[in-house]
Structure 1
Amino acid sequence: MKVGIVGAGAIGGLLAARLAQTGCDVSAIARGAHLAAIQKNGLRYISDSTEFVSPITASDDPSTLGVQNVVLLTVKAPALPALAPKLAPLCDANTTIVSAMNGVPWWFSRALPEPLHGRRLKAVDPEGVLESAFPQTSLLGCVVHAGASVPAPGVIHHAAGDTFLIGSASRASSEAAGKFAAVITASGLNGKATNDIHGEIWMKLIGNMGMGPISVLTGATLIKIARDMDVRPIAANMMQEAKDVGNALGLPMTMSVEDRIELGAELGEFKPSILQDLERERPMEIDALITVVAELGEIAKVPTPTIDTLLALVRGRARRAGLY
């Protein structure tokens, strides 16, 4: 299987290194010092129990990599619209696109009932660039429950978690989802096929959206948010508003808000990715994680006052940093 990974950062690099060990023909899009290190030395994978180097093909030019069986999107959401039109050389009519990114993907409304059905979400695809770039291609979603980092160029540190949930954008059983989940499992990770990737995306989003904005404004880790009696109720209000939006749109969350906060707290002194981006001066995934929930609230006619307030404050913080 030829697998092209668009964005060989923490999660993309983790998958690239592991899949290459199974015999997959792995190519990756990277840039800068990270790209140079991979081209010179291969991609080094480090965890508590193992370390190895995977020789993979890496480039900053998709046109040099050829058509892939699977194209895995692991870039940050703000980067994808500019990159998407350049990915055509990686794809033909048989290529499967797998989006493994934070937040709500551009295809999210395709298989959902009214009032969402077929609606383009302005927060994630304002100009329709992504819809145009991936019109008829087989689409899978991937929800990642794993933690990794890039401590040095060409190096991936796998810190925790190994689960990758794979499902079709059509919200139905999918042979392609099962096949790719099996490939991930063969690499030593935990690939699982699901018939409801939308529900899995929404479940993870509620946690990211409910705690991430607070971490940006306070600098707090997930455990500190959960244990701070001043800010925990704000996180709970945001999650409840999102839960109400989901209920109105056919995306119920069976877990209680308090249990969802505790699930996040289990990660301990962990900084959400949106806070990590702020600290590292990288574009922040505000729209895919927060703005989109406010937009969905408008569509569902469900008020989201706490989300709207935190969204405005996070946007202001990001603008002051030049990251939004």
Structure 2
Amino acid sequence: MPYMHIASGIMILVAGSAFFTVRYLRAPKQARFPAWGWGGLVIIGGSELGLMVGSYWIRAFFTPTVWTGYLLLADGCVHALRGKSRLVGSSGQFFALAFWSVPLWLIFEAYNLRMKNWTYTGLPATPSLDLFGYVWSFATIWPAIFETSDFIDALGFFRTQGRPHIRVPRTTLATLTVSGLAMISAPLVVTEQYSRYLFALVWIGFILLLDPLNYAWGGESLLGDWQEGKPARFEGFLASGVVCGFLWEFWNYWAGAKWKYIFPIAQGWKIFEMPWPGYLGFPPFALECFVMYEFLRTLRRRLLRRPAKKQVVGGWRSLPGPQP
């Protein structure tokens, strides 16, 4: 039975990869496919080969290595499609995403200390190498979500026309914020026995807590997009979560240093290491990545009393430069 779940996951990935490859090849290009994109493809292939031959270093650092290759490949595809990308057109923003990805993900690691939904196995025995692997791996999370969203947008998915502006009432903003605060607080106030079942609240709560603040403070927000009748970014990040989620679980399954899920739900029904209900958490997590990062940028701008300067990077509206 476990082999059937692995096979089904691989079939989904093969079908998805074929779909995006065909869509990419048919899409009009603004530039030649760049060298760093080819480099990313080589890193992915080399990482897979290293696993096959049993390389200790590749097994120990497979996850951050293969995701580094993926980031270069995805960014190269975006550059070919748009003529610019986060790594070249706005490299400061790319490295800011990588930098802030570590402390932002540690928020969820802190929740996991209490909720015990996953654990890590096969880590290097040397503490310094262990720490290096953690930081490198965590630094790829936010860039992966954003680069994948850029790629999906560059392929022309989720095009929508704007509609008349509708202001979101203050009472609605307050209700959403209070609801989000209640969600992220619930796992911390109930007993540990019950908190293990509440991680879904954490995947949603930060969206409801922070996006209204981004909206009220004049930052980029999902509410602002919906107000303008432009939900394409919302849809694009949801799709990014699906893509990254399956890739995370696929590559994690074969890695030497990996995570395993220990939450008490559907452990007998997995696709790779993830029980199938867990895949429902990846789309909202991608939205959370956008909202949390934008909150940092908006907060920084307010503290420095700087006006927002918007530009288009990969199709989405965003702030230029190494922010925050």
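Every read-out reported here was derived from the displayed coordinates using simple, explicitly stated rules and does not represent laboratory data. Everything numeric here is computed off the predicted structure, so don't read it as measured data. Cβ atoms are built from the backbone, for glycine too; each structure is taken alone.
What to note about this one:
- If relative contact order in percent (Cα under 8 Å, 6 or more apart) is computed and equals 24, the structure in 1, 2: 2
- Structure from which -22000 was derived, helix-only ellipticity at 222 nm (-39500 (n - 2.57) for each DSSP H run of 4 or more, over all residues; to 500), options 1, 2: 2
- Test item: Rg and Dmax of the Cα atoms in Å calculated as 18.9, 54, pick one of 1, 2: 1
- Which entry (1, 2) yields the derived value 19.9 for mean count of other Cβ atoms within 10 Å over residues 106-113: 1
- Source structure of the calculated read-out (distance in nm of label points 7 Å out along Cα→Cβ at positions 18 and 210, 3.8) within 1, 2: 2.
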